[in-house]
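Down below are the structures I want you to see.
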Structure P
Amino acid sequence: MAVLANGQTSNPVASDSTSYEAQRVQVNKLLEDRSRKFGEYDVSLAKKTGVFGIFKTKGDMQKSIDILRQIVITDNNIFLETKKLLDYKDFEREKFQRMAADYDNQVTQYMKTVSKLQEENEKLTTQVAELENQDHSDSVYIYVGIFFILILSAIIFMLYKKLHAQKVTQL
C-alpha cells in the first residue's frame, strides 16, 4: 500500500471495473492538467515585463519557476496514479490467474471423481453379474435337490405301499 502526495493510500485490493475506470479518468485529468500547465509555462517564458518589454524581470522568472514546480508535482501525481492503475491491472490479472487455477483444480477433481465413480460402477456391474451367476447356480442346486427329494419320496412311498400291501395280505 503506497501513500500518495495528498495523504491517501492506494489499495490494489479494491479492484473492480468502476475503480479502474475512475483511476483512468483521474490519470487523464492529470495529463490534461499537465498539458495546460505547459501552455502556461510557454506563455510565461515569452512574457517580458522588463524595460520596454525587452527583458524578463525577476518576477517573470519566478512565475516560470513556480509553473515548472507545479508541473513536477503534477508529474509525480501522474506517476503515482499510473502506478495505482498498474496495480489494479496486476491485481486483476493475478485474480484471474487464481480463478483459472481454482477452476482447473476443480475440473481435475471432477475428472478424478468421475473416474472413481466409473471404476466403482464397473466393480458393481461385475459383482451383479457374479451374483446373478451364483444365484443361477444356486437355483440349479435347489432344483436338483427338490427333484432328488421328490424321487426319494416317491420311492419311499412306493416301498411303504408294497410293505403295507404285504402286511395286509399276510394277515
Structure Q
Amino acid sequence: MANDHQWILDRLDGVLPDQTLQFLSDHVLARETPFQATLRWAQSAVQRGAAAAWPVVQPVLARVSDVLSDSPDIVFVMTLVGIAFAALQIALWVHRVMMFWTRLVSRLLLWAVVAALLAAVWQRGPEAVLRDAVVLGSKAVGYATIVKNIWLAEYDKYDSQTKNSRKAGRARGTGR
C-alpha cells in the first residue's frame, strides 16, 4: 500500500531533502500511521454522508434539471450572471494585486529615502545635510514662485479676454 502514494514522493524528490521524504514515507504515507487512519475514517464518513443524503438530494436535482431543460431562458440568464460575477471577481483580484504592488513600491521608496538620508547624515554630518536641505528648499520655493507668477499672468490674461468678450457681446446686443 505504500506504493499507492509513491507518486507523491516522486514529485517531491527534487524539492524536499531526503530526510524529509523519508519522514513523509514513514510517518505520513505509510498505511499504519495515524494520519492514514484518520484519512480513511474521514473518507468513509464522507461516503456514508453522501450515501445518506443521496435519496434526499436526487429528487431535488431531478426537478432542477427538469426546470432548466423546460426553460432555457433561466439557463441563459444564470450563465450571464455567472460570467458577470466571474468578470467582477477577476477585476477585484487585479485591483488587489495592483494595490499590493503599489503599496510595496511606495514603502520601498519611503525606506530608500530614509536610508539615503541616514547615509547622507552619516557621511556628511548633520550640519552639512541641514544646509543642503535649506538650499534645496529655497530652490523649490523659488521654482514654486516662478510657477505661481506664470499661472497668475495666464489667469489675468484669460480673465481680461473673457471680460472683453462680455463687453463686446453686450455692445452688440444693445445695437439691435
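Where does the value 7, 10, 9, 14, 17, 12, 10, 12, 6, 3, 0 come from, among P, Q, when P(r) over Cα pairs in 10 Å bins from 0, in percent is the thing being computed? The read-out comes from structure Q. Out of P, Q, choose the structure whose coordinates give FRET efficiency 1/(1 + (r/R0)^6) of positions 114 and 138 (r between Cβ atoms, R0 = 30 Å, to 0.05) equal to 0.25 when calculated. The read-out was computed on structure P.
For the set P, Q, ranking by relative contact order in percent (Cα under 8 Å, 6 or more apart) places P highest.
Values quoted throughout were computed directly from the atomic coordinates according to the rules given, and no laboratory measurement underlies them. Here the structure is a predicted model, which is why all the values come from computation and not from measurement. Cβ atoms are built from the backbone, for glycine too; each structure is taken alone.
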